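K.L.:
The data blocks that follow each hold one structure.
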Structure 1
Amino acid sequence: MNIGLMGGTFDPIHNGHLMVAEEARTRLGLSEVIFIPAGQPWLKWLKVNRTISAAEHRVEMVRLAIADKPYFNLSTVEIDRGGPSYTIDTLADLRSKMCDEDRLILILGWDSIAELTRWLEPARLVSMCYLAVAPRPRFPPPDIRALNRAIPGLSRRVTLMEGPNLDISSSDIRDRVARGLSIRHLVPQAVDEYIKLHKLYAVESIK
């Protein structure tokens, strides 16, 4: 089986995440897409000066967002493991529980694959999975040739998806909530209601 993996902080999960996962599922014939909320996303912590929402909230928002989609599933492997979240460890954990013939496809955005050389053991990572790369507005397309020079063999394991081209980001959603604006059409209704119920992002600094 072809199994898609979609990791992220999901703070919060939004309609863009779901549409990218659905595009990958239908285009690549995936039997399922597993959403994997990050425990401690080390690389993101180097970039942002903010507190990431508690894992329990991020997990529950993912659970609510995919509740009516039987081909989307949730894994808490990174949160359960504790410590910094490294994709190579997640792949190893998931691979140990699957059949040898199962093929793992890691779903990334343009911004993520551009930084793949900074990930832990990128060459080993690419040997363990295939990559499906979706457009990310506000970011340039990845230079696959340059990445292949740094990580030999990468180009043979990448599928560049043409869409969806949705300009939705979790940071924009947090900003809208902090300013009291609606996010109704940016996240699933159940996620919108959860954010309101738990007053998530309401006191975030507006950047």
Structure 2
Amino acid sequence: MPVLISDKVYHIYNHAIGSENLFREDDNYIYFLSKWQKYISPIAESYAFCLMPNHFHFLIKVKDQEEIKRKLHLTGLENLSGVISKQFSNLFNSYAKAYNKRFNRRGSLFIRPFKAKEITHNSYLSRIIFYIHHNPIHHGFTNSLDYWPHSSYQDFLYKEESFLNRKAVIDWYGDVSSFKDFHEQPIVKLNKLEKKFGS
């Protein structure tokens, strides 16, 4: 498992094993996000996401130690990096168990370990969110951000409630209009972004 550190920003991504899909039905996407909120929201702020049929991307910031302890009702004696890793393990195991039951399959579903790349420069933040939101276009599932329902792009423009820290993201762009304008740019340098941030 990757070691995630408090107050650091990470691009989290993972892929299904082999040619498997992680999500076969709309309900799968919804269920995964509910599990994400259950296991990851106590330990991290979520800034953006995109769920694809066979992989996913999230941009998160790990919460400070005291907040994690408070959210998870820890005594303070635990190994915090181990606790954070355990939350991700619980997420993947819980989802895979339900998925296997739903589709009458057995065995692991996610590649292990999941990937976590630290975002060390503020200049990357807008670009990595652009990259995450454009994944469905890049992989040929749609030709418009508005037509892919399983990403956070619509959370910023159309939804009244969200588990994301939308204010922080909009502040990076300036305002909602600037957020939308940035995302409507032609896709450029995507291959370089892939090498830097993952597929």
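K.L.:
Out of 1, 2, which one gives 27, 12, 8 for semi-axes √(5λ) of the Cα gyration tensor in Å, for residues 136-175 alone as computed from the coordinates?
P.N.:
Working: 1: 27, 12, 8; 2: 21, 12, 8.
Structure 1 accounts for this read-out.
K.L.:
Among 1, 2, considering only FRET efficiency 1/(1 + (r/R0)^6) of positions 120 and 160 (r between Cβ atoms, R0 = 25 Å, to 0.05), which has the greatest calculated value? The partial results should precede the final answer.
P.N.:
On the way: 1: 0.60; 2: 0.15.
Checked 1, 2; max of FRET efficiency 1/(1 + (r/R0)^6) of positions 120 and 160 (r between Cβ atoms, R0 = 25 Å, to 0.05) sits with 1.
K.L.:
Out of 1, 2, which structure matches 2.3 when distance in nm of label points 7 Å out along Cα→Cβ at positions 32 and 72 is calculated?
P.N.:
Numbers: 1: 1.5; 2: 2.3.
It traces back to 2.
K.L.:
Output the label of whichever structure in 1, 2 has the greatest value of mean count of other Cβ atoms within 10 Å over residues 8-15. Walk me through the numbers on the way to the answer.
P.N.:
Numbers: 1: 22.8; 2: 19.9.
Structure 1 gives the largest value of mean count of other Cβ atoms within 10 Å over residues 8-15 among 1, 2.
K.L.:
Moving on. Comparing structures 1, 2 by distance in nm of label points 7 Å out along Cα→Cβ at positions 56 and 152, which one has the largest value?
P.N.:
Working: 1: 5.0; 2: 1.3.
Going through 1, 2 one by one, distance in nm of label points 7 Å out along Cα→Cβ at positions 56 and 152 is largest in 1.
K.L.:
Using relative contact order in percent (Cα under 8 Å, 6 or more apart) as the calculated read-out, with 24 as its value, let me know the right label among 1, 2. Can you show the working numbers first?
P.N.:
Details: 1: 24; 2: 29.
Going label by label, the one that fits is 1.
K.L.:
Looking at structures 1, 2, which one was helix-only ellipticity at 222 nm (-39500 (n - 2.57) for each DSSP H run of 4 or more, over all residues; to 500) calculated from, given that it came out as -11000? List each step's numbers first, then the result.
P.N.:
Details: 1: -11000; 2: -13500.
Of the structures listed, the value fits 1.
Bear in mind these aren't lab numbers, they're just calculated from the coordinates by the rules spelled out. Note that the structure is predicted; figures quoted are calculated from it, not measured. Cβ atoms are built from the backbone, for glycine too; each structure is taken alone.
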